[in-house]
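Please find the structures below.
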Structure 1
């Protein structure tokens, strides 16, 4: 494990520093904005107890809303990237800052306040020289709590293209790469400790100096945000990809193909964007112009299909292309050759020993085999229940296990067969064989670019560039490329370009 972590640190140091910088920026922006909102609000309401309690209840309700729900709701309103991430973090940070500041200000001994009034102190002088200094320990405690909460929650920004250390955590979970996961988690924890220590040092300063630092932070962050907004290039095409090595390979191919035909076109990539729901909303809202999707996902999750889904590749693609255009005004361009669909995988030695090439071949041996399935695959009708009915499979024993563990269990002979995605790099890494779905039970999942129609109207040449991948990339090609990125930790951009050059698709 240590060697794996050191390898990632040396080969991906640039990506790690970028993610760390993004995480720090997100956290600083959120804590400063939340403080600017919550602290004045606590001061304004410290003499209005009923209103203060009402604000506390509202802030408490916001905290109970799942962060993913807030991020999903913000995408149609403010787009993707840093803005929705900061808004969500601010909403979560307001509660501890306001609560502690309000409690500190309202908990001051009334005798001290009466003494201040007896000396004839003005309200402003009393606030800055008496009330805020006395409440400062509670205020700083609230800031520390909020900061730790922000740094932890900021890892979810990766799901909407906001970057940060969450990218490594999400990738580590998805690919069962504990080294990547630990790097993201350890750096997040270290960042939380560093900020907590910094706030503790800050608490030793006077109220006036803290105020000066807060105002300076607001000016610097506001100026930086304004600079980025002004200098955002016009006419940019944004290509996003879901979590994982495969989508990152494809979006780099898309970029290279587009820029090969249009060298002056500005193309921005947003890898590891998150799940289908987030990226699809971003495409509909115009924050993303293109992303790689699958025909099966379109038919199963993104459109309403009357009747059954065809298991013929060409028919399924035409059906998906027609329905996504009719229902969402999006364009599904021509598909590649490979399919990333479900399949059953066995060890290579067992495939040779029992002459297993298709799922039907498994029937004569299944009674002596133990299967290990992902819980969703085991329960859903389009998973094992339907597969069992179609092929008549009857395993000796079936265990349910997390998807990240099933390949390891198969390689270690704890199980004999498992569900697999047909382009997973573990198939190559663990020398596994995917059995052909000879009865075509699983619907086709061919990869194809899904494009916003407005983008195609503005840049019609994009379709010609991306359609150069039509009929290209076999399952074996994709397994090999996934292996290079996920297991060998090669750069997705390098792997994508090498493929395109070898196939003569770019110079």
Structure 2
């Protein structure tokens, strides 16, 4: 409780901003979904076969996993609010359409006949008889859609749309239960509040409910328009993968750019997702810069290239050349530290089976229950390549987010995890890292990755970001990661402090 109160006290304005983002995202999505689903149900109310086909289509769309849907939308419409709203609308259409159609088609036929007998036109019958009688069912569908939207909108933080999902993701990634609870509880409260508001709307007359909805549309549209005019568009978008380390790096990039170029605005998108997810966003122009590692470039991003050697300098040059020739991307100078993959086991497990190297795992592979990061599990420089090089086949492998896998090994749920050489959890949980005795893992040095087009438009970015070249040692990064992940300090604060202490900021 003390941690929660501390977060509320120190990050109150940020939390309020995230609540506003979540509400705006949810209301806009709900209104668009209602404007699509309700008229569609009205049009199809007398066409049963077409209505059934539409119900099947909306049901199928709702079964698409939200992360997969976001991944599909990013190359088409970019990142941020637009793909998030599209995904939420897709999920919300089905319950509103289903309930509206059910409400309109279950009206007592005697009332329909009476309306016709009194000479009511089709339009008058719709607005005076059918829609008022169907309103309770329509409101019920809207309420279901609203709860669904608020819950699903937490995933919008993965693609830079903000909202309360930011705190849930940060809580998971930094092992900070206070952030996790704040994000989850506030999302639940929003669902309850808006559910109650929609119930109140349902008790109004059809005319009054229409006035309230019209007013809401005008207010949201006016506010969105005002923000568009009042807030200039951000020039540079800097994104990072999941975890504390990428968040530290993107905040360093932001501070350096804004310090050297005060007229240039920068937005950071932390915890954006995995490698392929982020690289697609960079290619589509949705992201301008993100930190990438040399080994990952050669093993997972470029085609037909392998690490020239285990010399970090040579590996960087090969990665830089391949990115430029294949994708017209600029890869600036790397930092000093290497954040390579490693495999870790508990001290007791290592002692019991005399494990010191990765090759030692062959003798006990049938006893290994691994917990791997999704990236490590699927990319060539991770488990697929490792298992081939060492001829390993573990008893079971589960994928889980970085902070969760360390908790899993600490609680005995798994007995082997992947990690990075700069992870503070190795020390926190007293784990033993196994030596890569066949030198499978290539060098991993982090450096800013961007398109050549951006660098041509803004050549001033090169000297600014190259200030980090050769800086940030492994010890530096371990200490900063520890402060963010274990001590729960803000990544932006820790990053700025490092830059000031090393003379890179005033």
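Derivation of every value follows stated rules applied to the coordinates shown; laboratory data play no part. In this text the structure is predicted, and so the values were computed from the model without any measurement. Cβ atoms are built from the backbone, for glycine too; each structure is taken alone.
Can you spot which of 1, 2 the value 0.15 was calculated from, given it is FRET efficiency 1/(1 + (r/R0)^6) of positions 83 and 299 (r between Cβ atoms, R0 = 25 Å, to 0.05)?
It traces back to 1.
Of the structures 1, 2, report the one carrying the highest value of FRET efficiency 1/(1 + (r/R0)^6) of positions 11 and 147 (r between Cβ atoms, R0 = 30 Å, to 0.05).
Of structures 1, 2, the maximum of FRET efficiency 1/(1 + (r/R0)^6) of positions 11 and 147 (r between Cβ atoms, R0 = 30 Å, to 0.05) occurs in 2.
Could you figure out which one of 1, 2 the value 6.3 for distance in nm of label points 7 Å out along Cα→Cβ at positions 43 and 467 was computed from?
1
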